[in-house]
Structure 1
Amino acid sequence: MYAPQQAEWSTLSEIQQLQLKALLLDADPSWEQVSRYLFQSKLFIMLNDQAHIIAQLCLWQSDDEQAEIKNLAVDPHYQGQGLAKVLIQQVIESAKLLNIQTLWVKTGNSSLDQLALYQKCGFRLSHIEPDVFKDYPTPMYENGIRCLDQVVLSIGLS
């Protein structure tokens, strides 16, 4: 099994930065959006035997008591092996050590697999932010559903 580890963008090789960028954009297609939080986030990655990044998670701490999973992606060749769940569990433990009280995650209304995953990891539905994705230049579809709304989930860590 692949073990999660914390990483810094600046310490990654150029190839690893490209691999990471591809995964980040898989989860959020706007590099402008990603770059707003990436360099202020704690970065968790998983490497394969060739030191290629195969999974990543960005944890952004908004204040002393709250943090948000901003981006999570697994290379398609490694999906279905439970890597995302392992990353989430590692981040939950890391957040507890930072005395984070609430961990948040936001995803699209059409992201059915992600909604199931987060709930299996203990997150609960909090609220829906309507029309967040309505005005994207290119409409997004997943599972035959147009992504319009943002679903917000949280887990209490205290």
Structure 2
Amino acid sequence: MLPDLALLGISQKAPQNHDELSQCRGVDGRHLKGAIASEILAAVARGRDVTAEFPVNDVEDFDRDLRPAATLISAWISEVAGKTSIETALLATRSDIIDYLRGNRHARLRTGWRAEIIGTDLDDLREGSAGISFDGKGGLRLVRAAPEENFEQ
């Protein structure tokens, strides 16, 4: 099993040999021994042969009214990532957040393990039934509003 950081490091460097693998962030000695290193390099080679198709990045066209929400949600997701020991970049990228805020039904934050960790909370934030506040210890926390409460002033 590879740590999240090693997966990110390997995917960013796409090593072709043992020396390059050893230079990847998060990879340590136990990943460089025997069959493990060979299997990692073989998986990278298979991945290199796959043609990647990426959606058009239209982050620049993102609604200006939602930019503050994206920034706030990004800060909160960083807090959740720290508490769950998941790399923030694996839990949610800015593009993931924007995709979610745009209402894309197939957004990564609406499905799978990401939705299990933060999906309901994101929905509550977006609907206004929850807010984010400081926890008094330098972190952030999610605060649920009572049904009659309104966060507007």
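Of structures 1, 2, which gives 51 when percent of Cα pairs over 23 Å apart is computed from the coordinates? Spell out each step's value before the answer.
Numbers: 1: 36; 2: 51.
Structure of origin is 2.
For Rg/Rh (Cα atoms, Kirkwood Rh), for residues 11-82 alone, the calculated result is 1.18, so let me know which of 1, 2 that is.
Numbers: 1: 0.97; 2: 1.18.
Answer by label: 2.
Have a look at 1, 2 and say which one yields -9000 for helix-only ellipticity at 222 nm (-39500 (n - 2.57) for each DSSP H run of 4 or more, over all residues; to 500), as calculated. It would help to have the intermediate numbers written out before the result.
Details: 1: -9000; 2: -13000.
The correct label is 1.
Out of 1, 2, which structure matches -0.36, -1.12 when log10 I(q)/I(0) by the Debye sum over Cα atoms at q = 0.16, 0.28 Å⁻¹, for residues 75-122 alone is calculated? Could the numbers behind the result be given before it?
Details: 1: -0.52, -1.15; 2: -0.36, -1.12.
Derived from the structure labelled 2.
Which one of 1, 2 has mean projected area of the Cα convex hull in nm², for residues 51-98 alone, as calculated from the coordinates, equal to 4.0? Spell out each step's value before the answer.
Values: 1: 3.7; 2: 4.0.
Structure 2 accounts for this read-out.
Identify which of structures 1, 2 gives the largest calculated value of FRET efficiency 1/(1 + (r/R0)^6) of positions 43 and 67 (r between Cβ atoms, R0 = 30 Å, to 0.05).
Numbers: 1: 1.00; 2: 0.20.
Largest calculated value belongs to 1.
So distance in nm of label points 7 Å out along Cα→Cβ at positions 115 and 139, computed for just one structure, reads 2.7; which one of 1, 2 is that? Walk me through the numbers before you get to the answer.
On the way: 1: 1.8; 2: 2.7.
The structure behind it is 2.
For FRET efficiency 1/(1 + (r/R0)^6) of positions 19 and 131 (r between Cβ atoms, R0 = 30 Å, to 0.05), the calculated result is 0.05, so let me know which of 1, 2 that is. Mind dumping the intermediate values first?
Working: 1: 0.35; 2: 0.05.
It must be structure 2, since only it matches.
Name the one structure among 1, 2 that relative contact order in percent (Cα under 8 Å, 6 or more apart) of 13 was derived from.
Working: 1: 19; 2: 13.
The read-out comes from structure 2.
Quick note: the coordinates plus some simple rules give every number you see, no bench work behind them. These numbers come from a predicted model, not from an experiment. Cβ atoms are built from the backbone, for glycine too; each structure is taken alone.
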